[in-house]
Structure 1
Amino acid sequence: MFVLLAGLALGACSSSDDDTNINGNGGNGTNAGGYTETVVTEPPLWQVDWTSNQARPDWTEPDFASIYENWTSLKVQIEDFLIPHASSDDLLAIFVNGEMRGVTGPAVVVGSNETIPGRFMMKVWGNEKGTEKVHMSLQYYSSKLKNLFILSDDIVLNPDMTIGIDSEFIPKFSYGTEKYPYVMGLSASNIIAKAGITPASGDYFAAFVGEECRGIGYAVSGMLLTVYGRAEGESVTLKYYETATEKIYTFPDVAKTK
């Protein structure tokens, strides 16, 4: 058996703030700490825009059994942020050293033709014996988003092992899109401390580059935020929504994408 990919388990945002009071100086003015406070009438709707314009790959499955001696099973579930966009037209493929070793559409319900969008199960083929170091690439195409997500790594294949069968395998495809090639972590704790904010359940925050949301986090899940960059050196603004006061705090130029 030939296996894969543990190394690829690396481990949403147009702005719709309903913020008619927000402008360059903030609805309530700029504070001494350089941030602004704005009271809003409704909670902001922040989302990362994952849409792209990539064509659906023309992946053709060869007769793998006539080419390769070994195979293993791969079961993949896509990330939660992708689930609302999943469809029966999506594709998942895996490549080893540039060669396709498996391709499939979404899994189907046993005994029917009904698909399960967001879940994939396929055979992955190869002749490796478990000692070769190879370049592995897992590629997921979202038909609705027209976006190809690619995760790659150099790994040593481990024989007699399956991935995602006994436990969920959820690759972080958000780390593998051409639209946002620069991905970094950002802690919001020290930033919001400038405004004396105590994080509370229901609060959430987002990173922006200009008017484009580049990541969203929730206080209940911790104060770390993943920021997605289109280019290196983009100026990042942090916005924090405090539920109790119905305020948006805006902290400009808190980081640069890298």
Structure 2
Amino acid sequence: MLWTRRSRAAVKDRVAALLPGEYSHHMKSLESIIDELSKNAIKANHKHLIIRQRILEHLKRDQQTQEDAESALNEICMNMTRYNEFLNKHPEILGNITEKLAKILRQESLWIDYKNNRAAERAPTEEEKKRLDGTLEFKAIYSKVKGRKVYVEIRASRSDQLLWLEVINAAPILESDLKRISEKRNAFKKHRDAGTEYEFFLNAMDNSDCGSGLGYATIDTHLSDMGLEPLEALTVLSMHNTTVMLNIDLRKLAVLDRTLVL
């Protein structure tokens, strides 16, 4: 999956159709939130595929056949607990993972730019072809995405005064990543309550961890501006996959809107 303008527009249209007209001015915030969550989910799948390949290479040294190694891999990746237990026993598998992921994301951005800027269906120019031919790591990851049940699913529904959004990526999350997200969200809340959000973003400008958790501060800013309590409105759950659940209470948005009108 490439998170192109076309992909964003399709999701935006789906959510906009569920949002009552009197709350339509919140659509830009929702669009930004969905954009952050979707990019995070795609990035998490890339990271998971890198880790899967490294686990498989590790298992091949102990297993008699490729089939045995792949069977053991599937058992390990079956849920978050097994996945993290194995990686805790073999921390070397995660070595240099951030640099590897960052390289793949840079290559992915070239394909997204190409898709976004292509006015009509056509073959790439020579310059574009040269750039795209150099994205070997991304193409290897993308082929694995197409060949496995690895995906990002976005669900949206509304029931009375509640708007639900779910962004699901088909991979368990690393405990360290889940912890980092929670820590950054809690740290941002303290800054938000104190009115010093700018300090948080200045201190978090280092993206050595590929921004893990930083995008959530942007999301929490939007949720807060919409009149919602971010830590209540958005939760991250993981077991067989990772699901971010966003619960938009339209009644709370209405209270905020009346205050602004006054």
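Points worth noting:
- Structure from which -20000 was derived, helix-only ellipticity at 222 nm (-39500 (n - 2.57) for each DSSP H run of 4 or more, over all residues; to 500), options 1, 2: 2
- Label whose coordinates, when Cα extents along the principal axes in Å is calculated, return 71, 47, 38 (choices 1, 2): 2
- Comparison of 1, 2 by mean count of other Cβ atoms within 10 Å over residues 49-56 - largest value held by: 2
- At a computed 17.4 (mean count of other Cβ atoms within 10 Å over residues 33-40), which of 1, 2: 1
None of the figures in this text is laboratory data; all of them are computed from the coordinates on show. Treat the numbers as computed from the prediction; the structure is a model and nothing was measured. Cβ atoms are built from the backbone, for glycine too; each structure is taken alone.
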